[in-house]
1. Given 11.8 as the derived value for mean projected area of the Cα convex hull in nm², which of the supplied structures I, II does it correspond to?
2. Out of I, II, choose the structure whose coordinates give distance in nm of label points 7 Å out along Cα→Cβ at positions 176 and 192 equal to 1.6 when calculated.
Structure I
Amino acid sequence: MWHAKGVKETVVQSEQDILKLVKEDPWMMKILETAQTLHLPDWWICAGFVRTKVWDTLHGFSNKTDLPDIDVVYFDRSNIDERIEKQLEAKLQDRAPSEPWSVKNQARMHIKNGEAPYSSTIDAVSRFPETATSIALTLNGKNELILAAPWGIQDLLSLQIKPTPYFKEKEALASIYEKRLHEKEWDKKWPKVKIQGVPRDFAEGEA
């Protein structure tokens with residue numbers, strides 16, 4: 001069990017606790033509702049949007065940490081033209097101008113990443129560098145809040161930065177993971193965060 005010390009002690013130890021945090025955050029719900037208006041197939045908001053909320057809470061921060069972007073992801077094999085994503089970003093910008101929207105069709109991201117095609121948005125999310133980043137939220141057709149965590153929520157809740165299995169397989173991917181650790185400086189924003197590198201016996205082999 002992990003506690004955030006602040007005006008009010010908050011316990012975050014389960015999926016339901018995370019969902020409760022989000023439901024009680026008007027800004028996060030507004031962001032989700034805005035993304036929902038695009039009616040995108042298999043859409044989610046992922047990565048820092050979720051992780052930051054949890055870690056801010058576990059640190060007892062009274063103000064939310066600024067996000068460099070709000071990652072809206074979806075899956076549509078029928079049109080992988082990147083220009084569509086920019087048009088969708090523009091629509092979101094019109095509806096919520098002050099937010100740093102980013103929209104990516106995960107049906108094309110395997111090309112950029114040099115991998116086999118992904119089967120869904122969450123399949124793509126599972127291939128993010130860090131387990132604590134491989135997390136996403138959506139609103140379903142009944143407006144129910146849904147959380148997806150392909151590698152579980154344990155690392156997120158225990159403030160652990162660890163590589164997903166894919167980023168242990170090749171030296172090139174291990175290097176990308178470690179470069180992100182250096183650039184993101186998560187442990188400076190959230191001092192309780194514990195960072196794990198990639199053991200080189202896992203990263204040996206293909207470059």
Structure II
Amino acid sequence: MRIYEPDQFTLQALKNTPIELALDVPNEVIPTLAGDPAAATAWVQTNVISYTPSVQFRYIVVGNEVMPTDPISQSVLPAMHNIQNALAQSPAAANVKVSTTIRVDLLGTTYPPYAGAFADSAMAYVVPIVQFLAANGAPLLANVYPYFAYIGSSGQVALDYAIFGTGGRVVVHDGVLGYQNLFHAMVDSVYAALEKAGAPNLQVRA
């Protein structure tokens with residue numbers, strides 16, 4: 001389960017359940033947490049530590065679909081560091097992973113999947129983040145929207161391929177791999193991009 005900002009009613013409801021939670025740091029809060037470790041510690045204490053171990057936090061997600069051109073882009077990685085340091089201060093939260101969520105739009109190439117690569121304009125933003133994730137055993141979260149890719153394909157992508165409607169039929173062949181739906185092809189293009197960015201073993205959660 002994922003919630004895009006701390007919600008006390010939701011967090012209370014999740015206490016003593018087996019549901020694992022990804023909790024977002026809202027984009028507008030990121031610059032404050034990046035520039036002030038004490039603010040990051042207070043945010044973690046209020047929204048995470050006070051609910052552990054009753055709530056099963058899996059990820060703290062620092063930023064949703066931040067693009068390199070966004071004013072807050074330079075704050076994402078420092079905020080991730082500060083959040084992780086704050087989590088490490090509590091044994092109950094030390095194993096919670098810190099990540100961020102990207103848009104597939106950060107890729108300059110997505111087809112065929114093995115050719116997936118981040119756009120040159122995104123590399124300075126993405127590479128330090130994926131290095132942080134790889135060093136800390138955290139996955140990269142990716143919002144993958146096959147329908148939007150279908151809409152923007154000018155008829156080059158079949159609708160049944162975009163909406164899991166091929167009935168198991170392979171539509172796209174990419175070397176030894178065959179794809180029955182656009183979702184898996186898009187996820188594999190992210191894996192290919194990560195390999196080219198120097199993080200071949202990084203996991204993707206979509």
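1. The read-out was computed on structure I.
2. Label of the source structure: II.
Read the figures in this text as sums done on the coordinates, not as results from a lab. Keep in mind it's a predicted model, so treat the numbers as computed, not measured. Cβ atoms are built from the backbone, for glycine too; each structure is taken alone.
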